[in-house]
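Engineer: Multiple structures are listed underneath, in structure tokens.
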Structure P
Amino acid sequence: MSFLERDRTFQEPISKITTFFMAAFHVGAIAALFFFSWKAVAVAAALWWVSGSWGIGLSYHRLLTHRGYKTHKWLEYFFTVCACLALEGGPSFWVAVHRVHHQNTDKEGDPHSPNDGGFWSHMGWIMTGRALHSGSPELLPYIPDLRKDRVHMWLSKWHWVPITVLGVVLLAVGGVQYLLWGIFFRTTMGLHATWLVNSATHMWGKQRFMTGDTSTNSMWVALLTFGEGWHNNHHAHPQSARHGLAWYEIDFNWMQIWLMSKIGLAWDVKLPKLEQIEAKKIAVPEVAPEPELVAAGD
């Protein structure tokens, strides 16, 4: 049996609609290279930060999924709209799938385990007809908090609206260049960056904590995802708003949460205590000292 045949992606029915849009965005990303301009690249870079850091990192992951901190509702909704610009589904889908992943990491039921193949864990699980969707009944028990929030549920249903509106605005303001770079190139790169957390940080890297799974820390994935690549740290302390625990572990998402806490935009920031780090570590280099690792309000 070949490597590809062993990958679960090639054993499941492919969703034609999902695969079509994936292919279209990849074609658009390649086309952007032929419409190069520094202004368009700058727009793409800014939107990557907005959608990937404010959206996926600060909203979907550290706030909505793990409740690593609290913020004002208006800011929570704003960050969630930013996340919708990443084309990774609405909040209910993203949060539920990630909670399922933490509950079943590397076991039966993990939506994107590398045990089912590297390509599967990266993007195959999205492409197949059996991929979990926002309306899947099996996801509903994982999001009781979001189901009580009408705004999040509306965004879960109409998550494609923000990126569509943005595309129209970019086309009107900057023409095809802005559309290709700000939507197609930026979104495609952002998708692969997020997917690398599912695949690369469960296949390569180093473990500092005994988590009982394959999660690892990866600096290059962390740089691409504004800090989400310190995945072993995260699996050891899932509720922590800070993923990069050592001074050299660059975590832009944590830096922003820390700044927000200093100006009153974030509170109840959850962070691991030093004794918790000591209890779980395998061999940890120096970790940032107090008060960095003390939760706000302690």
Structure Q
Amino acid sequence: MKPWISPIPKKVHLIWIGERPCPDYFTKYFLKSFQKFMSDFEIIVWSNKDLTQKNFPLTWKYIQKAKRIHGIQLVNEDGNKMYDKDRNPLTHNKYAQITDLMRLEIVFRGGGFYFDTTFEILKPMYKLLNKNKKFIGCNEIPRFKNCYDLSNSFFGATKKNPILKRLLSKRYLDSIDFWSDQIAIETGPSYLRSGIYKNDNDKVLIFPSKYFYPFIEPFDSETKNPPYRKSSKNKCHSIKNKKRTKKLQNSKGYLTYPCKKYPKSYALKHWQLGKSWLIDEYYI
């Protein structure tokens, strides 16, 4: 292998926090794919025990604000209480939002590459990530310059990166509305994209969408295809049992592992296994 020329250190950061134990799809399958295809990288899994003020001095106050809202019933923009399809109260789930903040500070303070725990690595990553760039990302939607979002499921950055420094500034953090149910806008992909300015372009590398997101689902019931791309289903995950699939716990369906149906991709984001932040529909 060629020497490591990237200013981003060879570290992989993964996060699992919350009341539930780390899911079987990660511990049994996906973590092994990181260990197999990224064996040259230091792999760090951050958990509840690591969520301390010492580790997160910049975002600690905001993480505590999110924690205080966690579990409170959601209300819509008109102030009406929100319920799911079974008429159970919809409540704020702040774990996704807390990890949004954690990943920014983790990479800012130590450098490296962040991945969601719903990623499966499909092939070696050393050569792909070994670029002389200070910030690396990938977006589900092509034509990055025309997008207002940048997926925060995966990104890499140098220690003390200026893009992350902006996002972790008091001005940016104070602008977050933790009561909003639009987590993707407040702390997720829209928030990450807002930290990248035009004059950062020479320091930023955005990979083609298919490298990390070989498929994308419809945005909502009314929008079948997202901009610049056709939606499709995950070829390696199903709700019904099929031959040679692995049954997952907690009604997460069945997994074809390892996935070999995306030969042009380096990683596969299994969207169906996450989405704790998403509200498809609600009643008032």
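Rule-based calculations on the coordinates, nothing more; no lab input. All figures in this text were calculated on a predicted structure; none of them were measured in a lab. Cβ atoms are built from the backbone, for glycine too; each structure is taken alone.
Engineer: Tell me which structure, out of P, Q, gives 0.25 once FRET efficiency 1/(1 + (r/R0)^6) of positions 57 and 265 (r between Cβ atoms, R0 = 30 Å, to 0.05) is calculated. Display every interim value, and only then the final one.
Structural biologist: Numbers: P: 1.00; Q: 0.25.
Going label by label, the one that fits is Q.
Engineer: Which of the displayed structures (P, Q) returns the greatest value of distance in nm of label points 7 Å out along Cα→Cβ at positions 177 and 273 on calculation?
Structural biologist: The structure with the largest value is P.
Engineer: When mean count of other Cβ atoms within 10 Å over residues 41-48 is calculated for each of the structures P, Q, which structure yields the highest value? Don't skip to the end; give the middle numbers.
Structural biologist: Working: P: 18.0; Q: 14.5.
Going through P, Q one by one, mean count of other Cβ atoms within 10 Å over residues 41-48 peaks for structure P.
Engineer: Computing distance in nm of label points 7 Å out along Cα→Cβ at positions 65 and 89 gives 1.1 for which of P, Q?
Structural biologist: Source structure: P.
Engineer: Here log10 I(q)/I(0) by the Debye sum over Cα atoms at q = 0.09, 0.13, 0.21, 0.23 Å⁻¹, for residues 17-136 alone was calculated and came to -0.36, -0.70, -1.24, -1.35; which of the structures P, Q was it taken from?
Structural biologist: That value comes from structure Q.
Engineer: Figure out for me which of the structures P, Q the number -5500 belongs to, where helix-only ellipticity at 222 nm (-39500 (n - 2.57) for each DSSP H run of 4 or more, over all residues; to 500) was derived from the coordinates.
Structural biologist: Going label by label, the one that fits is Q.
Engineer: A value of 53, 52, 39 was computed for Cα extents along the principal axes in Å; which of P, Q is the source structure?
Structural biologist: Computing Cα extents along the principal axes in Å on every structure in P, Q gives 53, 52, 39 only for P.
Engineer: Please compute FRET efficiency 1/(1 + (r/R0)^6) of positions 9 and 97 (r between Cβ atoms, R0 = 30 Å, to 0.05) for structures P, Q and give me the label with the greatest value. Numbers along the way, then the final one.
Structural biologist: Numbers: P: 0.95; Q: 0.70.
Sorting by FRET efficiency 1/(1 + (r/R0)^6) of positions 9 and 97 (r between Cβ atoms, R0 = 30 Å, to 0.05) in descending order puts P first.
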